[in-house]
1. Quick check for you: by relative contact order in percent (Cα under 8 Å, 6 or more apart), which of I, II, III is greatest?
2. Match the computed value 0 of helix-only ellipticity at 222 nm (-39500 (n - 2.57) for each DSSP H run of 4 or more, over all residues; to 500) to one of the structures I, II, III, and report its label.
3. Determine which structure produced the value 19, 52, 25, 4 for P(r) over Cα pairs in 10 Å bins from 0, in percent, for residues 34-97 alone, calculated from the coordinates; the candidates are I, II, III.
Structure I
Amino acid sequence: MDFTLKQGDTRKSLVVELKKNNGPADDITGAVVRFHMRPQYRTTPVLNELARIVTANPPVVAYDFQTGNTDVVGVFLCEFEVTRPDGKPDTYPDDREITIAIRAAIA
């Protein structure tokens with residue numbers, strides 16, 4: 001797992017340095033970034049939300065989990081979609097998905 005949360009937790013943010021072909025991605029100044037998340041064995045995303053840019057160069061982005069985002073226990077596949085001012089989208093990482101585990105809370 002790349003990232004683990006407990007059910008219902010929202011304090012931790014998923015922070016990712018964007019890379020393309022194992023090297024740093026281009027500057028994302030002025031871009032819009034979206035976070036997509038779906039259950040591991042499903043094709044329909046359960047999240048398609050705006051993410052935030054932590055730094056544009058080098059490109060680091062984050063998704064801040066909101067109430068309800070971590071209510072379902074399971075393994076999820078995620079990605080960040082960056083749309084630069086020219087309107088062309090680019091998805092990160094490009095060689096795999098980010099894997100998130102949401103584990104059951106005890107109490």
Structure II
Amino acid sequence: MPLGTSPVITVLAISAPFAAPWFIVAPSLGVFRYNTLARPKRMLLATTVAWLIAGSVGLLVRAAILQRAIVLPFAVTALTIVGALLLVWHGLLSIVLSRRIGQPAHDG
């Protein structure tokens with residue numbers, strides 16, 4: 001990290017190529033719709049598909065910005081770790097919401 005660069009700015013710069021496609025792709029695939037949010041199986045499937053698309057686009061955007069090739073170990077690591085975090089977060093959220101509205105957590 002260059003001298004004088006804030007860690008917050010660094011994190012934002014690293015995450016922006018991935019966050020921008022996520023916030024375009026996820027809503028268009030219904031990830032944030034209530035009928036998806038409250039159904040765990042549907043939520044996990046929608047999140048997985050949206051992340052694979054958005055994450056892949058993010059890798060391409062990052063490569064274009066940095067003018068470098070996509071490094072396979074980074075791509076696998078980024079897609080896997082962020083995907084796992086999204087699935088845990090969305091899975092837990094979906095279970096809580098499904099219980100609040102009285103649907104079984106296993107409802108798909």
Structure III
Amino acid sequence: MSLENNLRVAPVQARAKVRVEAILAAARAHYAQVGRDSFDLDTVAALAGCSVATIYRYFESPTTLLDAIAPDRDRAEIKLSAIRNIQVMGGSTEEKWLAVEHILAQP
């Protein structure tokens with residue numbers, strides 16, 4: 001789904017476009033840290049340097065914001081799953097860290 005399909009109001013001015021990009025970047029970063037269950041708009045707003053009301057101006061709900069970052073969200077889920085699998089694999093701690101670093105280096 002394209003970003004335009006997830007926006008309540010399309011940004012017109014350059015500063016509004018920058019604001020939406022900041023919200024998306026903050027959502028990506030927050031999602032990568034906490035996942036879906038702990039994802040909250042207060043944290044996204046703080047990271048983006050805006051209010052929750054500003055997020056709601058552009059996105060109808062937390063779900064539509066998550067849908068807007070879906071490709072990034074899916075990659076984060078895959079990486080998180082792979083890292084969790086490393087925790088249970090055999091090998092030394094150093095080997096596990098190398099495996100984690102390899103996963104995190106992937107786009």
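1. I
2. I
3. Corresponding structure: I.
Bear in mind that the values in this text are calculations on the coordinates, not laboratory data. From a predicted model like this one, the values you see are computed outputs, not experimental measurements.
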